[in-house]
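Novice: Each structure below is given as structure tokens.
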Structure 1
Amino acid sequence: MKPAPFAFHAARSRPEALEALSRWGDDAKVLAGGQSLVPMLALRLARFAHLVDLNRADDLAGVRREDGWLSVGAMTRQRHLERHTELGRTVPLLARATPLIGHFQVRNRGTLGGSISHADPASEYPAVALALDATMRLDNAGSSRLVGARDFFVSTWTTCLAPDELLCEVRFPVWEGPCGFSIREVARRRGDFALVGVAGGLRLDPAGRLCGAALCAFGVGPTPVRAPEAEAALAGQPADALGPPELEELGHLAASGLEPVDDVHASASYRRSVAATLARQVLADCLEEATRG
């Protein structure tokens with residue numbers, strides 16, 4: 001099939017893109033990498049009167065570090081993040097999630113902001129953003145607002161973005177001190193969307209006790225899902241007191257609050273079981289890295 005007819009607009013800057021969204025609102029759709037949008041248009045699963053292309057808007061791309069944050073422009077290519085040498089030191093979880101996205105051809109065109117705005121519940125970047133409590137900068141033609149990841153993702157393919165707003169930047173906190181991060185997923189084939197995935201991080205204080213914990217499952221609901229009970233159980237625990245039995249229990253605790261559904265790819269019980277195993281493995285990875293550092 002071919003897409004339904006639309007008017008194409010190539011925005012050369014952030015202000016041009018915002019002006020277009022202000023003019024057409026619900027009738028407009030933003031094109032970033034196009035890896036998800038173009039197939040949906042071709043299959044006529046989505047129709048828009050106006051398509052606003054951001055690929056010439058260089059002011060929406062780039063990576064910078066300031067005040068304890070790593071700020072990444074929405075049009076920064078996934079391939080750029082994959083090759084960014086500082087990313088592995090500042091936001092390791094983002095660096096480790098990137099190679100799991102599709103294939104290298106996808107990452108050559110895909111963007112950070114496109115993936116997060118698309119809000120597919122089985123994709124990696126939304127889970128990383130939620131796990132790290134990232135902050136989204138949403139702009140319209142007249143103002144800007146900051147929204148935490150917990151409030152940004154609403155449901156499957158749905159965010160809090162207003163029709164005239166554009167996700168312009170994502171700010172990831174840089175964890176200091178002894179830390180460990182990990183992301184694991186199960187997919188039918190390499191490059192496929194995850195059937196189930198878990199991303200997480202742990203931080204130790206000078207005494208070797210856990211002072212920060214983040215655990216987020218994806219592919220198990222309409223949005224990525226944090227595991228607050230498991231995170232709370234980890235708070236203040238000595239790292240050397242967490243052996244295999246404790247991690248096993250924490251994995252089951254992390255999965256206990258999940259409400260996945262049955263579909264053609266996997267059953268709900270399978271997803272919940274795999275999530276428990278992945279949570280245990282992610283926590284073990286994080287502990288090993290944090291204590292090694």
Structure 2
Amino acid sequence: MHDLLTITGCTVKDPGPVRIGVISDIHFGTGDTPGWSSAAGDLLSCVRFWKTAGITTVLQLGDLVKGPKEYVRSRLQAVMEIFSRFPGSVHHIIGNHCLDAGLDTYMKFTGLSSPWYSFTTERLRIIVLHGMDITVSSQPRNNEDRKRKELFSRDPWAREYSGAIGQKQLEWLCGELDRSAAARQPVVVCCHLPVCRETTDERHGILWNHHELAALLCRYPHVILALGGHYHPGGQGWIGSIPAMTLPAFSKRHSPPCFSCGIIEINERFIHVTDQQQRTRLTLPLEKQLS
């Protein structure tokens with residue numbers, strides 16, 4: 001094991017690879033027969049798996065729950081009770097179906113003080129974006145956001161159940177990237193909605209202003225990964241020289257690729273994704289990001 005981790009000129013003491021638990025598109029309370037029992041039991045198995053593997057941080061990549069509205073609040077309560085059994089920290093991302101509960105309700109249950117935020121863990125800066133900042137039902141407050149909303153009617157991949165990132169959030173993101181660059185801190189950017197076409201398909205859709213976000217991220221060589229969900233089979237691709245992936249859906253765990261949850265491990269040269277059975281499902285190189 002090397003003593004130093006060097007990514008994009010970021011050199012820090014490294015006692016080992018970075019390891020983060022990941023799960024996406026749980027859709028808790030839907031699609032199981034009978035009732036919720038299968039999802040609850042399988043999600044509890046994920047919690048036990050992360051705990052046994054020594055994971056201290058988990059990213060829940062969005063679509064934690066799904067409507068109808070009369071059930072979504074009780075589903076939020078039930079799924080958060082299961083996550084409360086994890087002894088580490090769970091960081092929640094807002095997905096399109098999460099808005100079935102209402103933004104304020106979802107944020108209250110998941111403990112979010114802002115729909116977009118960042119935190120530091122395992123020597124990385126994790127930046128969490130809110131891809132449903134602009135939606136078909138929102139009212140843009142400036143010309144830039146009005147133009148972003150117009151993308152919905154111009155791009156067939158811009159589905160009605162996806163959205164865009166607005167001006168205020170993008171300005172905040174630039175500040176976060178500038179500060180992390182100054183601190184020589186590698187960054188993982190997370191958004192529920194896919195941000196490159198290779199990691200989704202037309203039916204599932206994509207972040208409406210993904211081109212704008214991609215151009216921004218490519219200005220910062222210390223961004224080492226773009227991570228998301230939404231596309232249930234999962235996928236991988238590149239945003240310039242930045243690896244991008246969408247995680248397979250927990251809600252489709254009984255269908256190929258049969259993935260419920262996993263661990264992302266980042267070392268000096270590779271990003272590895274392993275599943276609950278500790279099988280390596282994906283390996284992406286970091287050669288393009290090394291200094």
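None of the figures in this text is laboratory data; all of them are computed from the coordinates on show. This is a predicted model, so every value here is computed, not measured. Cβ atoms are built from the backbone, for glycine too; each structure is taken alone.
Novice: Tell me which structure, out of 1, 2, gives 16 once relative contact order in percent (Cα under 8 Å, 6 or more apart) is calculated.
Specialist: 1
Novice: Out of 1, 2, choose the structure whose coordinates give FRET efficiency 1/(1 + (r/R0)^6) of positions 179 and 251 (r between Cβ atoms, R0 = 35 Å, to 0.05) equal to 0.95 when calculated.
Specialist: Numbers: 1: 0.95; 2: 0.45.
Among 1, 2, the structure yielding 0.95 for FRET efficiency 1/(1 + (r/R0)^6) of positions 179 and 251 (r between Cβ atoms, R0 = 35 Å, to 0.05) is 1.
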